[in-house]
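**Q** Take a look at these structures.
A short reminder: the numbers here are calculations on the coordinates, not readings from a lab. Predicted model only: the values in this text are computed from it and were never measured. Cβ atoms are built from the backbone, for glycine too; each structure is taken alone.
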Structure P
Amino acid sequence: MTAYLVTILTLVSIITMLGLALNVQWGMCGMVNFGMAGFFALGAYTAALVALSGVGTLAATVAAAVVCAAACGLLALISLRLSDEYLAILTLGFGEIIRLITLSEDWLTGGSLGLPGIPRPLWGVVSEDRYDVLFLAICLAVILGIFVALEILIRSPFGRAVRAVREDDIVVATLGKNVTSIRVRAFAVGGAIIGVAGSFHSFYMT
């Protein structure tokens with residue numbers, strides 16, 4: 001029963017990271033993202049490939065965050081001339097592209113079988129039967145760190161500008177703010193968090 005609860009809490013903690021990311025993109029900035037699964041998969045596979053190369057799980061997590069942030073920033077840049085409805089379609093299409101790539105490119109992703117033997121953070125620090133509790137603790141610590149960072153961001157001038165863009169981007173532009181830069185950076189921040197969530201998903205599933 002305890003193992004079951006730890007498993008459920010671990011999966012919920014990973015999804016909580018996604019919720020925090022979506023809150024930045026959609027809640028704070030008002031930019032629709034229907035491609036969460038695609039960005040999540042991109043982060044997971046990036047972390048898995050980097051970790052399997054032997055550089056460590058921390059570097060793999062950073063790589064996943066950077067790759068997903070870049071992908072989100074690029075999509076936000078492409079969609080600047082599109083309305084919210086078209087941005088939703090664009091992100092949905094990106095998710096489908098990632099799905100097709102992961103299933104088709106066996107040489108890179110392992111296809112439908114996936115990538116086996118992905119390393120786990122701090123493996124060997126505790127006994128194997130207690131590791132899942134340690135992994136859950138790591139996830140909770142990461143959630144706390146992300147939450148604190150986002151609270152600081154929300155109260156910063158950039159956070160206030162992001163919320164202002166959500167309410168009325170024309171007014172923000174008339175005040176001399178670069179709306180394009182604000183939107184791209186906000187979407188990229190959310191993407192980085194999605195990358196972290198994806199990396200922990202791959203570490204957990206190995």
Structure Q
Amino acid sequence: MVQFTSPGGRFRASATTLVFLLEWAYGIQPSQHSGGPSWIDTDRYDVVAKAEGNPTDDQMKLMLQTLLTERFQLKLHHEIKELPVYVISVGKTAPKLFPPKEGEAHSLRVSPQMGPDQKVASYHVVATRFSLTQLTDTFARQLGRVIVNKTGLDGDFDFTLDLTPDDSRLSPLDPSLLIDGMREQLGLTLKSQKEPVDFLVIDSAEKVAAGN
């Protein structure tokens with residue numbers, strides 16, 4: 001999970017492309033935008049900002065949208081397109097999602113487990129006070145599609161997930177392993193289908209000179 005924000009309304013991104021900043025600010029995946037000059041996916045920028053008070057991530061995303069529009073003279077518009085997505089729903093058994101403990105902080109820890117060849121053999125995922133929206137946002141980039149939440153489950157949860165391939169040729173983050181792991185370990189199913197989703201078209205953008 002990308003974490004640009006920190007307590008106290010601080011935002012920091014280092015050597016990050018405009019496209020990646022846009023995806024975070026608008027909560028979209030690579031499959032949900034098109035257009036713009038070629039440099040928006042190659043040129044890298046450092047962004048440091050400070051908001052008043054202690055805003056939420058959603059408030060920080062709105063602030064970043066404004067900042068990017070002003071700095072890069074962005075012109076964009078939204079469309080609705082029917083795209084292949086994954087729909088997440090509750091499986092046949094009760095979801096293995098647990099209420100967060102009192103005083104527990106929101107976090108996601110992904111710990112790589114090394115194999116004898118010193119390559120990553122598996123990942124151990126521990127989430128605390130984590131919503132299903134945050135879960136789907138986290139894994140959507142790896143799966144390469146938008147994940148539409150149709151579980152009907154609201155609120156925050158604790159859960160663990162182990163991603164260990166049976167086949168050594170597979171990556172621990174292989175999409176099929178994520179789908180199987182979420183079904184078997186969390187009781188959540190992912191089904192491929194087409195759904196209307198928000199799509200961002202970048203009409204134009206201007207480069208920011210160094211030091212600006």
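**Q** Figure out for me which of the structures P, Q the number -7000 belongs to, where helix-only ellipticity at 222 nm (-39500 (n - 2.57) for each DSSP H run of 4 or more, over all residues; to 500) was derived from the coordinates.
**A** Q
**Q** Separate question: From which structure (P, Q) was FRET efficiency 1/(1 + (r/R0)^6) of positions 26 and 90 (r between Cβ atoms, R0 = 30 Å, to 0.05) calculated, if the value obtained is 0.60?
**A** This value belongs to structure Q.
**Q** With mean count of other Cβ atoms within 10 Å over residues 34-41 derived from the coordinates and found to be 22.9, which of P, Q does the value describe?
**A** P
**Q** Just checking, which of P, Q has the largest value of mean count of other Cβ atoms within 10 Å over residues 42-49?
**A** Largest value of mean count of other Cβ atoms within 10 Å over residues 42-49: P.
**Q** Right, something else. Figure out for me which of the structures P, Q the number 45 belongs to, where relative contact order in percent (Cα under 8 Å, 6 or more apart) was derived from the coordinates.
**A** Label of the originating structure: P.
**Q** Moving to a separate point now. Please compute distance in nm of label points 7 Å out along Cα→Cβ at positions 130 and 186 for structures P, Q and give me the label with the greatest value.
**A** That would be structure P.
**Q** Another one. Out of P, Q, which one gives 59, 38, 31 for Cα extents along the principal axes in Å as computed from the coordinates?
**A** Computing Cα extents along the principal axes in Å on every structure in P, Q gives 59, 38, 31 only for P.
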